[in-house]
Structure 1
Amino acid sequence: MTNSKELKYRIKPGNPMQLGAVKTNDGINFTLMTGGKERGQCSLILYEKGTVKVAAEIAFSQEMWYGNICTMCLQGISLNNFDYNYRVGNRVITDPYATIINGAGVFGENDVKKKTSSVYVDRFNWKDDRKPMTDFADSIIYRLHVRGFTMHKYSKVRKKGTFAGIVEKLDYFKELGITMIELMPAYEFNENAGVRKGKVNYWGYTSADYFMPKVAYSYKKDAVSAINEFKTMVRELHRNNIEVCMEFYFEKGVSPAYMIDCFRYWVISYHIDGIHCNMSPDIRGAVSADPYLSNTKIISYGFDSDEYSVNKHLGEANDVFMNIARKFLKGDEGTVRDMSFRVGYNKAFATPVNYIANHDTLTMMDMVSFSAKHNEENGEDNKDGREDNYSWNCGFEGHTKKKKTLEFRLKQLKNAWCLLMLCQGTPMIYAGDEFGNSCDGNNNPYCQDNNISYLDWRLVKKNSELFEFVKFIIRFRKEYNILHLEAPFQNSDYRSLGMPDMSYHSDRTWALNTDVFSRHFAVLLNGRYCSVFKKAEEENVYIAFNMYWENRKFGIPGAGKGKEWKVAFATDAVDKIELDDRKVKFSRSVMLPPRSVAVLISEKSDEVAAEERAEIEAAKKLEMEKLKRIESLNSPFAGQADNSMDKADTMEE
């Protein structure tokens, strides 16, 4: 028995495999992972509950060390009476594995000096929670900032800027067609680190306590409530078949073991479905091979190979697709080869995650409204943020009321959404882009905790035509599996199904014009190849992209025996799409207006459809006549009628 300032406790050997502070049958197990240089200089500090008043400080003796791990088990103390920290050398730190952090609360007002850790016992009721387990290829990811998503005064949310506020927007997610939300850092990061006075690290790419949700993102602003609110959010999203992905950022020097432990904890304890973290190749390999994460979607810059996964659960997310799509969209020279490749780009072991806007870029609306960044509000003389935005203001810099400019920008946005939703891989939407949210030309609002970064929900109504188009094209993508297959196209007819699984076209059928001055191309997807992936065969889909400022003619193959091409939709007026219906081989073509996209579907020709309807009607008629004969034979008066006829014949005789 040890006595320290009248605090009585017993020390037993700890379990080095249980990192953090864990309540066990023997007591409370405290285990700390160090950098190795602090051996013999570490101790456990116990505070009176809810204060920073030291009740005891207990050193880790030499026999308590296992490599860079020190551990002890304390008996005779109640976890309800104490908080704790560690002393490592001359520094007092919170437990890197702490599942409760005290001292955080209001966003931007964290007091690091008052931070302590607590022991957490999980009593949350998950109520038979089940993960949706949506295939990566079938996913629609919606990336958001927890605070900025509902913080605006017009968000129509009661619990603004919180995990609970996300739950209040459940109907919105379902209306839009989202299958997964991705949260920018939502663990307990220090928003006051690395910024000038008066600013905050709004995004959260800074130092953090990684094992608990951010208290400032909870409604009640206390640690236990934050934990329960986050878990409730996940449970309710799962109940509505929506997955949850968490983004993580680690500073240099963080050990791979710690990163993987962090991922495991969130997947197991918080039931999240995905991890987004830009990791080095060696760490990516370890994460992809981790058995605890084998059913978790793992998104990073990219994966070179995967020898361990049974499920295709790896995702490749980088700026390549965005940069190519933006350059093609505004009509840059020499972009057809790259853009046409990206339309069909996929990997056998990893799914490309495509996006056209992100937190550190111009939003999609700003992409067509500004030709240069406008980051003056950040206080860095507009020197921060990326220089290459590949944006075009459509003839006027910034916001305008000019009708023609607004109409042109709307069409360009529709073209951009077509590029995003009609390509293979998984689309990732940056929150607010679906209704034209703007950051006023700021492509780096990292320190803007205000309306520059908050979503302006009034724009849903103001830009309703854009919003309705986005909902439509998401539904269209889901309707056609050929637009999001699990494996790469082979650009050949390897199953002899009448035409290649995917083929390219331009001015001439079956030919891709990659001339430096070309700004248009088309792809044809053979819907019968869905059967290769055990899905029902579909109609063929022909997608034509024209980013030239004049009409362009596209060669188009025949739609198939008894079929014809019909325009499913276009970003310009459908009646402007000129479709040549001549039946001579190789003579078919389609003419697209300037800077527009058109999607054609192969459907039964009017003649064939009319013949089939006639055959169906004839078959129905025969069936009705057959039923009438059967009914007459089964009628109770059928025999009487026959007898009456016999009597009449006898009388005549």
Structure 2
Amino acid sequence: MLDLNKDVKYVKSVGPNRVKLLNKLNIYTLKDLITYYPRDYEDRSKPKNLYECVDGEEVLIEAMATGRILEMRKGKMVISKLIVKDQTGTCYITWFNQGYLRDKFQPGRMYRFFGKISNKNGRFEMNSPVYDEIDQSKNTGRIIPIYPLTYELKQGTLRRIIESGLAEVKGNLPETLPDYILKENNLWNINLCIERIHFPKELSDFNKARERLVFEELLTMQLALLKLKNNYERDTNGIQFSKDAKMSDVINILPFRLTKAQLRVLEEIDRDMESNKPMNRLLQGDVGSGKTVVAMIAAYKAVKSGYQAAIMAPTAILASQHLESFQGILDELGIRSALLISSVTKKKKEEILEKLKNGEIDILIGTHAILEENVVFKNLGLVVTDEQHRFGVKQRSTIASKAKNPDVIAMSATPIPRTLALILYGDLDISIIDELPPNRKKIETYAVRKNMEERVNAFIRKQIDEGRQAYIVCPLVEENEEMGLKSVTELAEKYQKETFSNYKVAYLHGKMKVKEKDEIMQKFKDGEIQILIATTVIEVGVNVPNASIMVVENAERFGLAQLHQLRGRVGRGEYQSYCILKYEGNGETVRQRMKVMCDTNDGFIISEKDLELRGSGDFFGTEQHGLPEFKIANLFEDIGTLKKVQKIALEIMEDDPLLEKEKNKKLNELIKEKFSSRIEI
């Protein structure tokens, strides 16, 4: 009996040392191993005659060794040289520090070599190629998969391990999709797909295998989200908030007028809150569109109906900012708000928890601290999570479980094209604030090259001398990448000692302790720091009205949606604000992306363009949504499949909302297997 959950250490060729390396790639079981898909392929299947080879191309040649390997020493380096020839020419092959090759090649025997060839005035050379004897096809003679790797694990080793895994499951994988889905959509069966995604016989095999695997991944996600939504919609045990609790009580005392978009969204929320179904709504709005005040008005309605509200923010400073806003308006209406973050003293925390339990606190604003077990509400009715993409579905349900069916609003300032939002948040209703408050000054955006550095620095000095503050953002290519981290600390040192030595300069990055980050951000907010150098940790909605300049180093490394988020850190006060994007590279795509940023401040237009221009990569990481990470689907490249699959998922759910019919049994099992540990299906 095939056991796909068998520990990968028992697969042939693994052993105790390699299992640790595989675990680093999140490969723990046989199933993880065979679904660890290649990121690319090298076609090593079609040999060329030497005279056909073009300088600089990667190519496969079949040639005879004319003699044995000759070895030379250069310092500590061993250089191994082999001369080979076919019927059209001769090629000189070199390896470095590969002493074990000394007796590998026999004169007069044929071999295959694959590598980059150079043609220097008719003399062919190849450095460090992979090779096989002519009757073998371990490294050549076929299409070879290239996998994402971890340090110390070589392509050849991982390839061998995956081949061992495939040999164990060969032809015995249980089919995961129903027959009718396979037939109607002309999809390959699972056994053929898994074999050919790793080792395609032709490149067209890879396309066909990938088509089916992407289809399955996206279909299960869609069905899971629709099933969740069906659960919500069938549930009529939600809280019916009072019609007498009027949102207009707050609207009428605001020191500013709400936009038409805010009023429209509030109507949708009001309708949801007064119905007997639990509300599950995604509130999307561009940076500065006024989502917080909408959440505040909804919280007021909950409190006036006899319930408590919880507002959950991703950072302590953002939570503190919300408290300030809420108290500024709701205090005069007799609403009691409190703040729960990790830096609150033990004594103060005990006092808050006691008051919360007794119902003496109406609105609790906080960070992940709200999720802790000892946080008990007397009568929680509304949960608002800010910057929804920072909280997974699991965390949303943890906080929602502190009450009986509370209404939930998930707020996000990451503009997502509506088509994609409907797909990614299929379990939520969507409200969009697509209008900025009047009188907001457009943030002037400029894209500049490295040679403009002095002018940019002079402009920063001028702004600071006028009393403003500046953000300077460095890319962190990966969360732990030393290179990105160094760029922040190195730049800070240069700016502190040389470029801006007359000013107060500080830096911020993700590896700092939360307390330290909050302290620096608070000092910046209070004006004690004039220039803040940071990684994207400053992306989430902190309000520093006096900051008027945002400089982004190596802007070409960021997605457009992310650049737009960063730009939204300025332009929050009365001063004209500027965003300067410093970029490198001459590519057409880079120039187009910079142009989009300079031409528009509309986050929705920008995210559509991002989708169009990036072509591949991850838009915002599916993990952020609490969904399983895609192993093969890509939201950019596969938007066509995504739309097709959404239509199919809707038809399936209309016909069989609980997936109870025999024909959908496999789909139901697939969804349970993939999602049950993350969300309640």
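Only the coordinates and a few stated rules stand behind these numbers; no lab work does. Please read these numbers as outputs of a predicted model, since none were measured by experiment. Cβ atoms are built from the backbone, for glycine too; each structure is taken alone.
Looking at structures 1, 2, which one was mean count of other Cβ atoms within 10 Å over residues 401-408 calculated from, given that it came out as 12.2? Comparing all candidates, it corresponds to 1. For FRET efficiency 1/(1 + (r/R0)^6) of positions 17 and 161 (r between Cβ atoms, R0 = 35 Å, to 0.05), the highest value in the series 1, 2 is held by structure 2. A value of 14.0 for mean count of other Cβ atoms within 10 Å over residues 177-184, calculated from one of 1, 2, originates in structure 2. Given a value of 1.12 for Rg/Rh (Cα atoms, Kirkwood Rh), point me to the structure among 1, 2 it was derived from. It was calculated from structure 1.
Quick check: -0.34, -0.51, -1.24, -1.34 is what I get for log10 I(q)/I(0) by the Debye sum over Cα atoms at q = 0.13, 0.16, 0.28, 0.30 Å⁻¹, for residues 377-432 alone, calculated from one of 1, 2. Which structure matches? Computed on structure 2. When helix-only ellipticity at 222 nm (-39500 (n - 2.57) for each DSSP H run of 4 or more, over all residues; to 500) is calculated, the result is -7500; to which of the structures 1, 2 does this value belong? Derived from the structure labelled 1.
Have a look at 1, 2 and say which one yields 9 for relative contact order in percent (Cα under 8 Å, 6 or more apart), as calculated. Structure 1 accounts for this read-out. The value 9.3 for mean projected area of the Cα convex hull in nm², for residues 121-200 alone was derived from one model only; which of 1, 2 is it? The read-out comes from structure 2. Given that distance in nm of label points 7 Å out along Cα→Cβ at positions 257 and 329, derived from a single structure, equals 4.5, which label among 1, 2 identifies that structure? Going through each structure in turn, the value belongs to 1.
Structures compared: 1, 2; top value of percent of Cα pairs over 21 Å apart, for residues 25-104 alone, i.e. the largest, recorded for 2.
Structures 1, 2 were compared on Cα Rg over 2.2 N^0.38 Å, for residues 489-576 alone, and the highest value belongs to 1.
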